[in-house]
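Some structures are shown below for you to check.
None of the figures in this text is laboratory data; all of them are computed from the coordinates on show. Predicted model only: the values in this text are computed from it and were never measured.
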Structure I
Amino acid sequence: MNKNVGGIDRILRIVVGLVLIALAVTGTVGLWGYIGVVPLLTGLIGWCPAYLPFGIKTCKTP
């Protein structure tokens with residue numbers, strides 16, 4: 001599994017994921033807020049399966 005998520009992309013995914021999860025925990029949004037687990041995990045591992053079919057790669061490593 002090669003990394004395909006780069007620096008700023010990773011930071012944004014982690015922040016958005018944490019915000020969505022926090023909003024779900026506090027009851028501000030419904031249960032759908034737990035979808036924040038997906039961007040959080042893809043940001044932490046640096047790999048996004050949705051990028052594969054489109055050939056997108058935001059990281060600078062070959």
Structure II
Amino acid sequence: MAYNVGGVDRILRIFVGLVLVVLAVTHTVGIWGWVGVVPLATGLFGRCPAYTLFGIKTCKSAKA
């Protein structure tokens with residue numbers, strides 16, 4: 001399986017995902033904060049289904 005999420009993109013996704021999940025756990029934001037699981041997962045796995053759908057790659061090497 002090829003990666004399609006690059007380094008800076010992955011770091012930003014992981015950061016945003018963690019922030020949203022922490023805010024949801026601490027009840028600072030509503031239930032929508034759990035949406036942070038999506039960017040967190042795509043950042044950790046290096047693969048984004050939406051990027052695949054639209055043919056976008058932000059990584060230099062697409063090898064698994």
Structure III
Amino acid sequence: MDGNKRSNIETGLLVEIVQKHHQRSGELTEGFVKRILTKSSNHPHGIKVMLQTGEVGRVKNIIED
């Protein structure tokens with residue numbers, strides 16, 4: 001699924017995000033969505049979310065069961 005569309009993301013979903021300080025390396029962090037921070041319906045670099053651990057980043061992959 002596409003991490004650039006807000007409609008694909010909901011709280012509790014397992015995702016991989018890239019945090020601001022990892023953008024150059026592309027290192028991904030996996031976790032569950034706590035809050036969706038992007039207000040627009042889509043974003044070219046990924047929807048910004050907060051994970052349950054408090055980490056903030058843009059969704060790169062949605063992990064499906």
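Given a value of 10.3, 29 for Rg and Dmax of the Cα atoms in Å, point me to the structure among I, II, III it was derived from.
Label of the source structure: III.
Using relative contact order in percent (Cα under 8 Å, 6 or more apart) for the comparison, can you identify which of I, II, III gives the largest number?
II
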